[in-house]
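Readers should treat all values here as calculations from the given coordinates under stated rules, not as data from a laboratory. Quick caveat, the model's predicted, so the values are computed rather than measured. Cβ atoms are built from the backbone, for glycine too; each structure is taken alone.
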Structure I
Amino acid sequence: MLSLYVLSLSGMLFGVESFVNKIAGDASRNSPIPIPDFSLYQFPYVWHNLSYLAGFLKVFPALILIVFVAAEYSYRTNRLQIMMGLSRGEYFVTQGLIILALVLISVLILAMWVLIQGFLHSTELSLISIADKSYFMAAYALEIMAFLSFALLIVTMLRRSGLSIVTFLVAYYVIEPIIRFYVPEVVAINLPFKRIGSMIDVPNSSLMQLFGLNFKTYIEYQDLIVVLLYTLLFLGISYWIIRKRNL
């Protein structure tokens, strides 16, 4: 699963520009407005572009985490660790280290392709141009961490990989979107997945500007704070369950 995630993320970040330009070219033939080719890989915008696109695959590391943690419950390896002297708090830390490892893998893959594609496709390679907008990497890392923290909460409550995966996917793709449809906008924008997914907005590419669309080109501090609070909440509940429930 980890290999599939690495290959999928690398393949998407490597070939997304040619794919988008091919789609735009096909649409341009039937459009009264010519749609020019554009680059997703030029510094400094490549940080925003690829961080946004990489977020679409964040479900992969969440599923990896669920399978890994559920296996510890199924094979009782977590109980064995407690019997051998590991405290419940230390056991929780080991699960947090798994989350950090998956976040680190995701960030390293993203950073590698940002730098490779940026250096290959950019005409200006000044230090300011390269480093500008690199803060999107930190937002992406927090996005993955928050997503994995919710996955940890689900598998800690349910313990079974199949049930946890189904519950996680239904909550992400079905339950919250339905809730957002019925609740007021002020509530909808503050639901967990909405906040996590909206930290990095759609890139304001030339294609979007061609159609008169404008999106955020920066990270808002309130988004970071809310997502960080959600992350701490998910981790805190998981820790409370591990402390209180029989492993």
Structure II
Amino acid sequence: MKQYVQQSKVPEVTLVFWFIKILATTLGETGGDAVSMSLNLGYAISSFIFIGIFVVAVIAQISAKTFHPLLYWFVVIATTTAGTTMADFADRSLGIGYPGGASLLFLLLMASLAVWYWSTGSISVSTVVSPKVETFYWVSILFSQTLGTALGDWMADTNGLGYEGGALVFSVGLAVIGAAYFWTNISRTALFWAAFILTRPLGATLGDLLDKPLANGGLAFSRFYATAILAAVILACIAFLPQRAGSHAGELDATRS
């Protein structure tokens, strides 16, 4: 047997990856609020719209033969906007509050990761090299984005920290995860998912800081303008900050080489 490398359709996890991820999650908050609140469509209808966009985007991503940064990040943004309205629907429209919504979404995320692990033996992002695993990956990301939104709203709205305080708490949490990555032997897969979840509430609190009214502790920027600016910055990052597909080492029978 000898080693070969399978190319993934998700990017390498680098500082550029995390920077764009935070921008995308912030855009998800402002974009989701723009549709559900500014356009007065409500959480249920907005969730239906964004879930539809997510499904179409995921099908395109899974059908693609190679890594396309623009397509990949479009799917991520689709998960963040859907996550925003879905979390708001769970927290507010269903009447279960932030603790209930966060608990429900946490259970859904753990269930999706458990089914993924049971089916493939790993939940590492480095194994996302087949349509089956990619499907598990995107379902788990959708739940993680939705959970992150609920956590961000819970922290900022009910604990007296405000949006700046909430953003600071989640930034510290990410710094702790970063330190654990460099100076401990904690599972890299566990750290990845922890960071992926925490970047979402960071983006949620930053998005709320931008677009919520001054009376509520926000800066009262237009949700549509904030969303457009964030989208432009993300496009610039994709264009000027090179990304390449991750890779996964596997084994190839020597008789087939």
Structure III
Amino acid sequence: MSGFISVSRNAEILEIILDKPKVNAICVATSRELGQVYTEFRDDPELRVAIFSCAGDGIFSAGWDLKAAEQGEDYLSDPGVGGWWGFTSMTDLLKPVIVAVNGHAIGASFEMLTRADFVIAAEHAEFWLPEIHRGIPPEIASYTLPRLLPRQKAMEMLMTGKHFSARELAELGLINEVVAPGQALASARRLAGELLLGAPLALAAIKQVVQLSQQMSLEQYYQSMYDQAWPALDQALHSEDFEEGINAFMEKRDPDWKGR
């Protein structure tokens, strides 16, 4: 590891912090390191939720490291197993990823948020895509934003470089919660605790269905479900946890999830 990434475990929660002076810019090497971290998170049965954040409270991240680009890093260089930021293209990561944004998210860091499962942002944070003024098409956001927003609003973000506040993005549904400065990580930890109350196999099934069904018609989706084409969903429905959830409800007690 380069020393820019710190990882800590709190029981079933993994916290990942990027601290790369001065502006937490992302490059291929950093993405590959983050990919290793998320791969270990994916494969560790004891870990259930990941929280990612960047150090500092001014700029969360300035996006792609243009110094690396100046030194020859190609826009289409292989960023590693999980794609840029380590998880954005990791379709087999079936555990929740929360991003806590404590400052301005610019360019590629704003794009990364569109692939997170939950986003908590400080109220002073701003978000924008300056790539259009750098001659660079936003790689991830050009795919994700038109699927998350009305076309015209997505095009405004992609093509103008306009700044958006945390509250504006919350109103558009891109941010789950807006909090006071310095409270994003604490709020993300509370949310992670809430997620731990859910059955792990059911969470995995939800994420798999969400990821794989986006290009399907409703008819195709239901047919795939009845054909048992969703391994994580099939596992959840035939698990001990499925029975435990029903039994706990009937017995009016908290469920004791086993992840099996």
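Which of I, II, III yields 13.4 for Kirkwood radius over Cα pairs in Å, for residues 20-99 alone, as computed? Computed on structure III.
Source structure of the calculated read-out (Rg and Dmax of the Cα atoms in Å, for residues 148-195 alone, 13.5, 38) within I, II, III: III.
Assuming 35 is relative contact order in percent (Cα under 8 Å, 6 or more apart) as calculated from a single structure, say which of I, II, III it is. Structure II accounts for this read-out.
Between structures I, II, III, the calculation of distance in nm of label points 7 Å out along Cα→Cβ at positions 44 and 124 yields its largest number for II.
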